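The data blocks that follow each hold one structure.
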Structure 1
Amino acid sequence: MGGPLQGLKVVELSAMGPAPHAAMMLADMGAQVVRVVGPAPPVGGYDVGTHLQRGRTTVRANLKDAADLAGVRGLVAAADVFLEGYRPGTAERLGLGPEECLAVNPRLVYGRMTGWGQEGPLAQRAGHDINYIALTGALHAMGPAAAPMPPMNLVGDFGGGSMFVLTGILAALWERERSGLGQVVDAAMVDGVSVLSQIILELRSVGMWNDTREANLLDGAAPFYRTYGCAGGGHVAVGAIEPQFYALLVDGLGLDGAGLPDRDDPTMWGALAEVLAAAFAARTRDEWADTFDGVDACVTPVLTFAEAAENAHMAARGALTGAGKHVVAAPAPRFSRTAAVAREPLGETDISSILSTWRTS
């Protein structure tokens, strides 16, 4: 199978969102991941076969049935990692909480993925990505001045969620090499998003960021760090923060830098943005992409997912594969010796078949 996690055994209680995303990445990196799903496919068909289920074997179990529960506990006893993404207390009610699992396998790393965390006044409250990032302060900082704009569900679910439960699991596995013991990893999106926000919190603490949207260096206010519309409806992204990059931007646009409003004066940002917007509007996105190709002006076309898969750089790296609606991401990060591999879902089997393999490996 390859991958740096080859030989790692993972039991995943099927859920939606960041937990299966984390399990997908573990499988990409070579772990043997077994998804435990209910006895019947869920309404809507979000089960075996979607891209988030890649690389994993599925077993069906009715956790209210004593025999099925005993079978899943048998998997837990042979596993290295257990991963669940339910509200606090749900796994305990199913008979698969940390106490039960660590009792049968003291070396188990038990990963818990939630929005609010295992403790706190909101621990039992329903929520989604938008709610979690709202409470951290991150959502307030995103979007135009008129209203916050949710950044899809990349920041909470996957940035502050799956990436942090993965980090915690791998750190706990490393610690286990010394202590011989597993532990519980409490990964909460509100915690992870707060850590992701640290650079903005630091800028804010030294007076380089304020709580007004679209009024800061990196939130679309600066004319040299924002997107611009082009002829024909496309957009370009401009990130010419440093003076040397900005000079190349101005030159590429065919403007006289000496006659432009002062880029270092925030009170002049609006006027400068109008000049740059008018310049970009004169040509199409792809024409500007050609103009700035090979130029360190930090100007790139804003691509759709389908276009991104066909982009020369993205294609050269193989970061995205497929076309149209069927674009998928390749495994990341990359390893020099033990390459991660995106494998198709491995289909269904039964618990006894998995146990016969795990107990002898």
Structure 2
Amino acid sequence: MSGKIEVQARKELKQMKPYTPGKPIWEVQKELGLERVVKLASNENPLGPSPKAVTAMQAALTDLHRYPDAQSVQLKQAIATHYELSAEQVIITNGGDELITLLSETFLDAEDEIIVPGPTFSEYEFGAQLMGAKVIVAPLTNDLQYDPEAIVAAVTERTKMVYLCSPNNPTGTILSKKELQYILDSLPKWVLVVLDAAYSHFVSADDYSDGIEFVRAGYPLVVLKTFSKIYGLAGIRVGFGAAPQAIIQNILQVKEPFNVNALAQAAAIAAIGDEEHVSRSRSLVAEERQRLYASFRELGLSYTESMSNFVLVEVGEQSEFIYEQLMAKGIIVRLAKAWGLNSHLRISIGTPEENELLIEALHHILKENT
């Protein structure tokens, strides 16, 4: 049978833009014929996965003919114990992205509104558009900080959810605990707040909250966390949400069974207890973040001080050219045009050696083009 296909997709798909991830190392190697490529584009852990997680996955390999635990009971309990929650306040998902989709499917109807900071992680908008909901952007300030008053002022009777990303991707800026408290206390009771705290482990500021204390206090809040960043498990996709039990029960109604594979569950259980790997990863980011700042100042580049494992740096009108030149030298960074930041690059913090290669390459490119 042949001929024109007349099956029509949902109208919402016409306005949706698929997420564009950073280029993988193998693709750049193939395209440019390079042997060595340094990836500083996807905010991954340059130290690799938690060693304890690797050992746990190896031990679980012989049971791969069995379906994984559909409710991830052991992992759920490990997370609950770690954060002093009840297991009923935790949901395990296939990375943080799945939780965003599940939240959209659970709580959003067509014509509902969500509020997001701008610029921020694009998947919040994607999830809302999937359900036919409207996205309202509450812009960050000129220096890319949160404006809590603007977020509260954007609320209407149609507002169903407010997304807060702290540290925010791609800016690395945070909400203080006081600002988070203000937003939570100021919003109508029917509004669900989602705090994406994927990068919370890297925060060094004293006045920060990852939101878990507000979950314990019973606020209508979902805290999103992931094992992809500090634990180094991005390749196996496991994340979780923490929220009051009633909210978790609603989300569970739309969750598919067996959504998190057995290796991911085993790895995450081991990783959450690997304090040495967490400490080493946090220290590396803190030290190398300062080193990048110093190098950017030396190169005359402005940057936004970050509480995460990446730095947003302003390189000027030639941002795309510099991005391509770095790529040609085997260094993958993230062009920030997708966030409307046309003169910026987002650079993940790598190992000292990787960061040195980046600095040398930037110095060479800028020197040649000034």
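Consider the structures 1, 2: one of them gives 0.90 for FRET efficiency 1/(1 + (r/R0)^6) of positions 171 and 251 (r between Cβ atoms, R0 = 41 Å, to 0.05) as calculated from the coordinates. Say which. The partial results should precede the final answer.
Values: 1: 0.30; 2: 0.90.
Value 0.90 for FRET efficiency 1/(1 + (r/R0)^6) of positions 171 and 251 (r between Cβ atoms, R0 = 41 Å, to 0.05) corresponds to 2 out of 1, 2.
If helix-only ellipticity at 222 nm (-39500 (n - 2.57) for each DSSP H run of 4 or more, over all residues; to 500) is calculated from each of 1, 2, which structure is the one that comes out at -11500?
Values: 1: -9500; 2: -11500.
The value was obtained from structure 2.
Comparing 1, 2, where is relative contact order in percent (Cα under 8 Å, 6 or more apart) highest? Please report the intermediate quantities before stating the final value.
Numbers: 1: 20; 2: 23.
The maximum falls on structure 2.
Can you spot which of 1, 2 the value -0.75, -0.98, -1.28 was calculated from, given it is log10 I(q)/I(0) by the Debye sum over Cα atoms at q = 0.10, 0.12, 0.15 Å⁻¹?
Working: 1: -0.75, -0.98, -1.28; 2: -0.66, -0.96, -1.41.
It traces back to 1.
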Origin of the derived value 41, 31, 20 (Cα extents along the principal axes in Å, for residues 75-154 alone; candidates 1, 2) | 2
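Only the coordinates and a few stated rules stand behind these numbers; no lab work does. Please read all numbers here as calculations on a predicted model, not as lab measurements. Cβ atoms are built from the backbone, for glycine too; each structure is taken alone.
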